[in-house]
Structures are given as structure tokens and as C-alpha cells.
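Colleague: Structures follow.
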Structure I
Amino acid sequence: MSARIAEALRLKATDRIADIGSGTGLFAREVAKSLQPRHPILCVDPSEAMLRQIGMPPSPGLTPLVASAEDIAEGRADLPYEQLDAVWLKESVHHLADPAGTLRGLTERLAPGGRLLVVMLPATIRYPLFEAALTRFEELQPDPADVLGHLRAAGLEAGLTHVEHELRIDRDKYMGMVRARYMSLLSTFSDSEIEKGIEEMGIAHPEPVLVFPDRFAFIVGELVEAGERRGGGE
């Protein structure tokens, strides 16, 4: 995933980069390892507890910043860089109260030629979850096509692609991940609902190893001068 992010954003060592909603910096750490950036990657997250797991002092090439996407978009955060060359949000766009406004604000933080990437799950998923969880996911998950529209409305030249990997996970391990609410979606269910769901999953999936596709939408936009715009299409 880290390699895909770096490839989609065409990252260079000289770029000023921000991972918005970085959590513990899992992907930023891998990008920094391979890219060796001249400017530390900003790991932006509203959870100080998550950012603390990056380490104190932080890993080389990373700078934690306690802030939300909205703080960055609205200029409330004290950034060490005047502008950003590359920004990514991985599986955090569904937490935005106003996706269009926040993505527009993040676009305004970009330098000329800057790139913004949103990595998100599609509108439907084929995970071996219980039925109520899959239904609720579809009710809550934004459509990648709408995010694409937001980036274009913000003035970016944007396109949408998909990346898919096959996952193989031990059945009992996956049940434990669901019980631990590994997806934020699962936090909307009570303990009893989770246990009932796991029982349902056990009946539907008796096989010892679960095999299913993990598919992500990659929506990338670039801030280009009007005279440099290329032809349309996704």
C-alpha cells in the first residue's frame, strides 16, 4: 500500500508531504524509509495517543502534528511548510463532516503542481462480515465518484482507479479482529450485536482460512496551471 501511495502521488525526495489521518504513521513510515525525504513527512492526526506510537523522538523522516483534516483545510494548524507538494488521506475521508469543503481547503494548501490522493474503500465491499455490518457500511460509505467530483470542483485535474489484492486470513484471527472492532464501522455495534454477528459469520464461513478481495479506490488530483490542463476522462 505504501508503494502504491508513493507511485500514485509520484513522490520525490524534495516534496513537502502530509499524511492526513495518519494514525500511528504506518504508511508514512514505510514511505519515508524508501523515499528518504529531505523534508520530514507530516503525520497529521487528531489523536495524540495514536501519534505517540510513532515514537519520541519520532522515526527519522516523520514529524507528528496533532490536528484534524479540517484544521489543515481551514488554516488553524501551524504547519512547518508554507505549501505542500503531496497530500494523502487513506481511509479517513468518510470521517469528514463536509468532504467537499475540506478537500477544497486542502487543495488550497497545495503548491503549484501539488497532488492530493484519497485512498478509500469502494461503495460496496466483499468482506466476510455479518450482514448488518455490510448493510451499514453501504449506508455510511461515501461513493468514490463523489470524491472525484469534489476534487474536480476544487480545481484539480483528477482521475479514479482501483487497486485490488487477495487477502488470506486465519478464520479465528479475523473473528478476533471483528471483536476488537478493527474497522471504525464496527464501533457502531454493541458488544452483543458484535457477538451475534460473529456467530452468524461462523455459520456462513466454516473454512479455516478466509479468502476475499480487498479493493481500494485511488482518487488522485493535481493542481495544474490552466494552460497545462490535459484532456478529460477518468
Structure II
Amino acid sequence: MSTPAEQGLSLHHITVRFGGLVALDDVSLRVPPGRVVGVIGPNGAGKTTLFNVICGFAAPQSGAITLDGKPFKPRPHHLSRHGIARTLQGVGQFDGMTVLDNILVGIRDHRPTSEEAHEALDRCGVGEFANAYPASLPYATRKRVELARALASRPRILMLDEPAGGLDGEEIDWLAELIRTIETTVLLVEHHMDLVMSVCDEILVLDFGKPIALGSPGEIRGNEKVTEAYLGTAA
């Protein structure tokens, strides 16, 4: 049995190189159960690569991943077996299928029941669109469908890749409330700083693949390295 300090997802000294490019440089991060952990940084900082490592789409040259204190070798088609779900930066839906069918398609290790699918759609405020086709819906609504598809698998860890992209202020407020109230661990990559600062318990800041800060929202706001690398120019 894992100890409380070992529970959850942990990255240990992860380094990823693509040819001569170092995408992640000795990155460590712990995502404890029930917490919201954010990953921020300029474009090209390595945020998506970090997500891809956790999901098995990128193999680190060094370092290790553990889940509840045990070695974790992620494979994309087995993520749900370990209770991990990920949204994409876009929407990634099948336009020839209804919204409900997009949810029911599920994934290899967990095909949601109709009840689970409807529950997830209702949770994301799009239950009325169950029989609609994604292409007929506004972008913000499709983003909600993407969230519902992830939640329908009932993950223990929900990975959100820029979920606020393309949303207006009202939609972002809704998203923040969802993140605060869902009963699951959240790992969030996002550029919208107000969202990150309002929902995250801890934030990792990457710059050119290297971790430059890790701390609470208050600590990150007051960090000069973060201001120079990111907040001072992009916020």
C-alpha cells in the first residue's frame, strides 16, 4: 500500500529531447489526489510535451513516472484503465455522430453507459444538445462537450489542455466553477492567468523546458523569474 506522500501522480526528473532540442529538462512534479495543479509557461515551454509524457505519446530519455508510488509506464490506449482522462486543445469530435454518440464511443478500457453519458452532459450544461451534431454547435458548446466526454469516463485524474481557449469571460467563469467543484484531481495547462490563479492549489512554471518555479498562486505572482519569463509579457 502506498503512503499518503506517494499517492497520486508524480514525475521524477523527466528529460525529453527531440534531436538536439531539449523539450523538458529535469522536470519533477507531484499531483496529489484531490488537488488542482497548473502548468504554465510561454509557447514552446514544454507544457504539451509534459502532457504527452504522462499520456505515453512522448518517451523521456531519463526520469520516471509513478502512480500511487508504483512505476507507471503510460500507454495512450490504457490511460482510462488507470483513471486518467485528457481533453485536447481543440474539440476533436466526430461531426457525423450525435453529441451523445460522441460520448458513448468512449475509449478502449471504459465505454460509458447511456446514464453516465447523460450525467456528464448535464454536468457540463449541454444535456439539451445530446441529439445534436457537433458541427451545428457553437465552439464554446463543443468545448463543453469535450469536457463531458472526459468526465463520462469518471477519471481520478483529469488533464485539461488549454480548456479556456476560445471562450469568453462568462464561459471561463463557468469553467472555473466546474474545476473547483468536480470531485477529481485536475492537472491544468492554460494561458489564461486569471483562471489558473483562481483554481490552482499549486503551479509549475516552465521556461524552455526547464522548471523555474513551483508554488502557490501567491508565490508564483511574486516570483521575479516568472514575471520576467512569462507574466510580465503575456499577462
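Where a number appears in this text, it was derived from the coordinates with a stated rule and is not lab data. None of the values given here were measured: they were computed from a predicted structure. Cβ atoms are built from the backbone, for glycine too; each structure is taken alone.
Colleague: Using the calculated result 3.4 for distance in nm of label points 7 Å out along Cα→Cβ at positions 51 and 139, pick out the matching structure from I, II.
Modeller: Going through each structure in turn, the value belongs to I.
Colleague: Identify the structure, out of I, II, from whose coordinates distance in nm of label points 7 Å out along Cα→Cβ at positions 67 and 171 was calculated to give 3.1.
Modeller: Among I, II, the structure yielding 3.1 for distance in nm of label points 7 Å out along Cα→Cβ at positions 67 and 171 is II.
Colleague: One of I, II was used to calculate distance in nm of label points 7 Å out along Cα→Cβ at positions 27 and 59, giving 1.9; which?
Modeller: Only structure II yields this read-out.
Colleague: Supply the structure label, taken from I, II, corresponding to helix-only ellipticity at 222 nm (-39500 (n - 2.57) for each DSSP H run of 4 or more, over all residues; to 500) with the calculated value -7500.
Modeller: Considering all the candidates, the number was obtained from II.
Colleague: Which one of I, II has mean projected area of the Cα convex hull in nm², for residues 35-122 alone, as calculated from the coordinates, equal to 6.4?
Modeller: Value 6.4 for mean projected area of the Cα convex hull in nm², for residues 35-122 alone corresponds to I out of I, II.
Colleague: Given a value of 5.5 for distance in nm of label points 7 Å out along Cα→Cβ at positions 75 and 211, calculated from one of I, II, which structure does it belong to?
Modeller: The read-out was computed on structure I.
Colleague: Next question, about the same structure. Just checking, which of I, II has the largest value of distance in nm of label points 7 Å out along Cα→Cβ at positions 11 and 155?
Modeller: Once distance in nm of label points 7 Å out along Cα→Cβ at positions 11 and 155 is worked out for each structure, I has the highest.
Colleague: Further question: For which of the structures I, II does the calculation of relative contact order in percent (Cα under 8 Å, 6 or more apart) return 20?
Modeller: The correct label is I.
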